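What follows draws every value from the coordinates through simple rules; no lab data is involved. Since the model is a prediction, treat every value here as computed from it, not as a measurement.
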Structure P
Amino acid sequence: MSKNLVNLIVTIILAYLLSFFMPWWSVMTAAFAVALFVPLKKAAVFFVPFLAILLFWFVYTYVMSSNNDFTLAKRVAILLPLNGNPYMLMLVSGIVGGLAAGIAAIFGKQLSLLLKAK
């Protein structure tokens, strides 16, 4: 299995487990830890954790919102300029989480390079 796929799967699993005990920024902790131990190269350092958390948050919010017929998601989407579309709200939240995770993964990669140099 390639390192990209391993990083993607482990990031999703760790983010899911940490979401039981920590607030929303647990995705950053998961991406940071995985990037520290599963090194990626070039742009994959950002985009693999970005995609992992985008998928995780989209699916997670879909499952949670489908239990109540997307009532809260529709109301929040009305407050934002999303025309009441709950799926756009899920996508926007996934992108925000993905950006946070991607930046944390870059930091984890930089820290692993710093520790390896010493």
Structure Q
Amino acid sequence: MANIKYKFVQPNKTVKSGEAWGIVLPTGEINQTVISGQTPSILKTDNGTVRVLNESGQIIEQFFISSGVATVVDDLCIIAGEHIVSVNDIDIATASSYDDEFHQMVVEGLKALK
């Protein structure tokens, strides 16, 4: 199956771009998986974890995201949020040093990953 291109963007920069088999978005009580050939759509994302999947459905990267929006058009998924950070680029101590809802979610997410 074909890959979908993706781009994670914050108001001031592009955080990451690449290709993957699928992207799992936090969209409420049910996560939405975006794959190649999907109908064009705009999805509201919640605070949570975006998962980048390979052809086997395995997670190859994970990002914490604040609520935002994802746009899917022509095998391109653009995910926009105020905060987007790779799970590999932050630790519990750093996230704990911030006093906001996003970083509290990051702390809980990192604890759950251990």
Structure R
Amino acid sequence: MTTSQSTIDYLLDQLSSLSHVRARKMFGEYALYCDEKVVALVCDNQLFVKITQPGRALVGERYVEGNAYPGAKSSMLIGAKEIDDAERLCELIRLTADALPAAKPKKAKRRKGA
């Protein structure tokens, strides 16, 4: 099952108070970016946020681990109730982005025959 566009639209609407948030389609599912850092994956219409200490502290007792796909690193599986709370969801995504290292710059592609 792939993630529906309406799920992504809803998540982006919930996160609209944050600047620099976007989703990118990847293999039928989505990566969620904040400040050009991948902070979460959306797979099968479920939100999997990268685990960070500040994020885990914010979620507290509602912390549940899950895997976005077989072989993926464990992530925080965020339930519908938490997604519906836009202010709290924004705080989780902001804290997660702040705790992650800066994205590495992409290497320039070499042209063939150069």
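Supply the structure label, taken from P, Q, R, corresponding to semi-axes √(5λ) of the Cα gyration tensor in Å, for residues 18-73 alone with the calculated value 17, 14, 9. The correct label is Q. As an exercise: helix-only ellipticity at 222 nm (-39500 (n - 2.57) for each DSSP H run of 4 or more, over all residues; to 500), calculated from one structure in P, Q, R, equals -4500. Which structure is it? That value comes from structure Q.
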